[in-house]
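Alright, structures below, take your time with them.
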Structure 1
Amino acid sequence: DLTKAFNYMLRRWSSFTRFLDNGRICLSSNAAERALRGIALGRKSWLFCGSDRGGQRAAVLYSLIVSAKMNDIDPQVWLADVLARLPAYPAHRIDDLLPWNWSSAKLRPQPAAA
């Protein structure tokens, strides 16, 4: 029913036009759909993580990989560097190793092993 469709649109007009007020808001949901695609494709594979703890560990690792990708960082390079630095890295500077801080931390010399 056309009247019903117009009423729906008019009631939600501010939501439909929000992207006009903020240039960072995407007009479509394509980015969100692309981000969820990997989860949908792996769903059957992840049924067999071995245990509930294995599933939780896989979820943590997946979130680390996605965080690196969202910050335009190669996840394999980032994880290899972070895992190599972690044992000798000062606890008070651990935030430097997060993906969004890592690029600048990478420029610093790697701490010497004790």
Structure 2
Amino acid sequence: MFVLMGAIPAQALSKSEKTALVGILVAQIARCYSPAPGQTEAAVIKLQLERNGSVADLQVLEPQPNSETNQAVIRAAERAIRRCARFEIPAKFAASYDLWKHVTIQLGH
């Protein structure tokens, strides 16, 4: 079992729009996410997205890569994001790109 959560900086998007966009991204990543057997750690990943939904940058915020288990968690999260990228971003969000180009996603428990 895994949980996907995300955050978008709050500015001009309404709460329901932020929730909808995070849900869209999470659903796309979930299709590609395959956690390591017995994985109990979550990975928190900060993404920088291009306007077309491709990943410009990916930064692991948690966990620290100080164990084989954590490294497996990180690899599973990175693999899911890279497999699913280029994300399909609905056209209605195009004008607010500056508000969603940086997204933080949590993969795992």
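Values quoted throughout were computed directly from the atomic coordinates according to the rules given, and no laboratory measurement underlies them. Keep in mind that this is a model prediction, so the values were computed, not measured. Cβ atoms are built from the backbone, for glycine too; each structure is taken alone.
Output the label of whichever structure in 1, 2 has the greatest value of distance in nm of label points 7 Å out along Cα→Cβ at positions 37 and 69. Each step should come with its number before you reach the end.
Values: 1: 0.9; 2: 1.6.
Biggest value here belongs to 2.
Quick one: distance in nm of label points 7 Å out along Cα→Cβ at positions 21 and 53 came out at 1.5 when computed from one of 1, 2, so which one is it? Walk me through the intermediate numbers first.
Working: 1: 4.8; 2: 1.5.
Working through the options, I get structure 2.
Which one of 1, 2 has FRET efficiency 1/(1 + (r/R0)^6) of positions 29 and 61 (r between Cβ atoms, R0 = 25 Å, to 0.05), as calculated from the coordinates, equal to 0.45?
Details: 1: 0.45; 2: 0.95.
It must be structure 1, since only it matches.
Suppose helix-only ellipticity at 222 nm (-39500 (n - 2.57) for each DSSP H run of 4 or more, over all residues; to 500) works out to -17000; of 1, 2, which structure was it derived from?
Details: 1: -17000; 2: -10500.
Of the structures listed, the value fits 1.
Comparing structures 1, 2 by relative contact order in percent (Cα under 8 Å, 6 or more apart), which one has the largest value? Each step should come with its number before you reach the end.
Numbers: 1: 14; 2: 45.
Largest one: structure 2.
Any idea which of 1, 2 comes out highest on mean projected area of the Cα convex hull in nm²? Intermediate values should be presented prior to the final figure.
Numbers: 1: 12.4; 2: 6.3.
Sorting by mean projected area of the Cα convex hull in nm² in descending order puts 1 first.
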